[in-house]
Structures are given as structure tokens and as C-alpha cells.
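Given below, in the form of C-alpha cells, are the structures.
What follows is calculated from the coordinates using simple rules that are stated; it is not laboratory data. This one's a predicted model, so the numbers in the text were calculated from it and none came from an experiment. Cβ atoms are built from the backbone, for glycine too; each structure is taken alone.
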Structure 1
Amino acid sequence: MSREFEVDEDYRFIGRTFAEYGRMFGIERGDLADRVILDCPGGPGSFTAVAARLTRRTLAVDPAYGPSVERLSARCRAAVDRTVSQLQRDPSRFVWDEYGDPETRGRYLRAAAERFLADYATHPGRYLQAALPSLPLPTDSVDLVLSGNLLFLYDDRLDAAFHVDAMLELARVAREELRVFPLHALDHEESALLAPTVERLRERGLTVERHAVPYEFQPGATETLVVSGTAGFDGR
């Protein structure tokens, strides 16, 4: 997985802002107070940088972390430019209530990357290089896990076994709950791996619910998956 993440065309290295995260996952600033939060995969998003002022601790995990700020900055610029170019070629495939147009979407992506890069340079301890489905974190070591824009989105290159293993691992480190967004794949259809993954999680005794959120970019992708009952869960 870490090798594949080095290829932008396989897993695009773009991030989201703190405000976007709030809408994607259905969380507010008050939900973060005095909690330990994990963003996995964190990518070049600004959530960790902003949330660190609101939480007891915030940690981001991504296999792309580790290189210098200069190398990651160049990678971010290339990924954003490629993304905006693709959106400009076919904007009708997306819902623009959130951003208005591809250029504004690009400004959001660049703002997230800039905030990330500044925090990555000054607080490197918040950014851990690691890859799902195996995290070097103790069981129940964080309160809330947020996992965006990987699981279910890339179901054409991450198989069913990976999804189950990754979700079980994220649930293992979460003391309270895990939230995953989106539930749709790159083809804009709800992922075919969603139902069997949910079934496996429930078989392990976890509670899984779908919550509506005030965010839509992919048509119809307006729900986050909330996994609770994770306290003491050992991942097996």
C-alpha cells in the first residue's frame, strides 16, 4: 500500500480543510474538546493543524509522510493542478453547491496544503508515517478516528479484504468511534464493498450506522459511516 501511495494517479495526494472535515464527518468544534483524535489517512489536509488547538491531542497518519517539506510541497502542487484540470474538463460530474466552480475547489485544496505544510514543518510529531491496515498505535489510544477519501472511494484498487482489515484496525485504536467518508467510489456509485464490510464489522460485535452529513461533492455521497462500540475491541 505504501508503494502505491507514491503514485498520485493511484491515490491523489490532496487534502481538505478543517471546515470541510466538519461537514464531511458531521462534527463540530465542540465535539473535539478534550479528546484525542486520529486522522487516517491524513494526507496534506489542514484538519490536524487546526484541531490541535481544540483537542487534547491530534495525530495524522499517512504513508506519504516522511519526506522534506519541499518535496511534499512540490507533490501537493502537482496533485492540485492535476485535479483542477480534470474538474475543468468535466465539471458536470460533480455537485458545486459547496465550491461553486473548479477554480474555487482548487483554492480550498491549496489552502489545506499550505496549512498542512506549515504545521508539518513546525510540529512533525503530529504526523506519523504508517500505512493501513497496520498502525503502530496501541488499542484504544485515541477517542475518535476520522478516515476520509480512501476506504470505499478506491474500491477499484483496494479489495474487500483490505477494507475489512483496515476498518478493524481503525476500530481497534478508537476508544469511542470511527467515522468514514465517503461511501461512494470514484465512479460516483455507492461502493459495492460497503455492505459486505459493514456485515463483517457487525459480526465482530461493532455497531455500524449511516449518518447524513451537510456535504455533497460526489452526487449522492451525503452520508458518513459511524462505527461505535469500539472500546476494548482488539481488532480480531
Structure 2
Amino acid sequence: MNNSFMNTARLLGAGLRALLVLTLVTGVVYPLVVTGIAQAAFPDKANGSEITADGKVVGSSLIGQSYHLPLKKGQQTPEADLKWFQGRPVNGLGTNSVNTRYKLVLSGATNLSADSEVLLEQVRDARAAVVRDNSVPGHRVEPADVPADAVTSSGSGLDPDISPAYARLQVHRVAARNHLPVATVEKLVRDHTAGRTLGFIGEPRVNVLELNIALEDLTAKH
């Protein structure tokens, strides 16, 4: 009995020592080392790819934002604030119904099939809205001019980027709403168009938040 008790005690002691060492290594040392390397080598990405304006964090380059007018009395669906460049539709987003103390937006997709009548109706309505909103005196947008990303939401619903084609389509409307020359807004889009990653991965893109921050700075100077 005494030997059995001593063996059990030794095993328990070894197990506790192993638990302590592994806790320190994997729970303290490893996270600190990884965090230190990330902060030294990739501080922007490690901190969430934050975007600042006027010294304040206004969002992340990885998460899209909505640019809407304040809700009017009795209004359920906000209207787009057309002085800003607009991002992709967000049909798949959910709402927080569990902890209602916080206003949260839940990422998600519609999961509608390509032949879904609901999806087709959403696309038709979105295309009509894009044509209507971006047609200004002297410049009419045709339905054939509307790119796919202007009428479809991404898999997450939080895509921060739009195609250069969709950004260019909005130029005349943004210029008119902000009383800016069209050529100036066109240059703004060109300056904020990023090419393919490493020259061959993905497609050229425009980050909507970064573009709108630059637009705000531009309008402040005119």
C-alpha cells in the first residue's frame, strides 16, 4: 500500500509539473513570442488593418461599411447616402437577436442558388437602383454597364472592396453630389485602385472606405 501510494504521488507530481510547464510554454511564452514577432514584422495586420482619419480609427481595410442616410420617422430600411461611393449589396447579413444590448452585424451569405427567383429579383432590383442612382444630367448609365459586384453580395457580406468598373460607374454621381469636376473624381479612383496581389492573384480592386476618406479630404479642400 505504501509503495502504491508513493508511486501515485510521484505520478501526480510529474503530471502537475508537466501541466505547469506546458501551461507556461503554450499559454504564456508562445503567445508572447508570436505576438512580439507579429508586432515587429506586421504591426498593421496584427492590429486589425485599422484605417485612421483625423487621428481616429474609423474602420478596418478588411471589413466593408455602409454609407446610409439617417432613418426617417417610420422608415425601416435606410437609403444610401449618394454623395459617397457605395460598396457591394449586403443581402446575406444577419442581425443580433441574442444580446440586444449591443448593435452587432452578423456576417453571412444568402445561400440562394443561381436559378433562385428570389436571387434573380434581388439582382434585377439592385441593377435598376444602380442605373437610377448613378444616372445624372448629361450622363446616363445603361443596364449593360452595371458590373456583377454592383448587384451581388459577397460570401461574407462584408467585402470591403469593389471592382474598378463599379467605382468608375459611380464617378459622375459622386462628382455631381459633391460639386467636384468629373476628371478629379476619376483620378481619385485611379489613385486608389490596387492591382492583383503579387501581380497575378485575384483581381484589381478599390477599397471603398479608403476611397471615401480620400473623397472627404478632397471635398474639404474645395
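Matching task: -10500 is the computed value of helix-only ellipticity at 222 nm (-39500 (n - 2.57) for each DSSP H run of 4 or more, over all residues; to 500). Pick the structure from 1, 2. Going through each structure in turn, the value belongs to 1.
Of the structures labelled 1, 2, one was used to calculate log10 I(q)/I(0) by the Debye sum over Cα atoms at q = 0.08, 0.10, 0.11, 0.15 Å⁻¹, giving -0.26, -0.42, -0.51, -1.02. Name it.
Working: 1: -0.26, -0.42, -0.51, -1.02; 2: -0.44, -0.61, -0.70, -1.14.
Only structure 1 yields this read-out.
Highest-scoring entry among 1, 2, by mean count of other Cβ atoms within 10 Å over residues 49-56, is 1.
Comparing distance in nm of label points 7 Å out along Cα→Cβ at positions 57 and 185 across structures 1, 2, the highest value is found for 1.
Can you tell which of 1, 2 yields 4.6 when distance in nm of label points 7 Å out along Cα→Cβ at positions 33 and 161 is derived from it? Working shown, then result.
Values: 1: 4.6; 2: 3.4.
Going through each structure in turn, the value belongs to 1.
For which of 1, 2 does relative contact order in percent (Cα under 8 Å, 6 or more apart), calculated from the coordinates, equal 23? Don't skip to the answer; put the middle values down first.
Numbers: 1: 23; 2: 18.
Matching structure: 1.
To which of 1, 2 does the computed value 1.0 (distance in nm of label points 7 Å out along Cα→Cβ at positions 89 and 153) belong? Only one of 1, 2 returns 1.0 for distance in nm of label points 7 Å out along Cα→Cβ at positions 89 and 153, namely 2.
Have a look at 1, 2 and say which one yields 1.19 for Cα Rg over 2.2 N^0.38 Å, for residues 137-208 alone, as calculated. Before the final figure, lay out the partial values.
Working: 1: 1.07; 2: 1.19.
So the calculation was done on 2.
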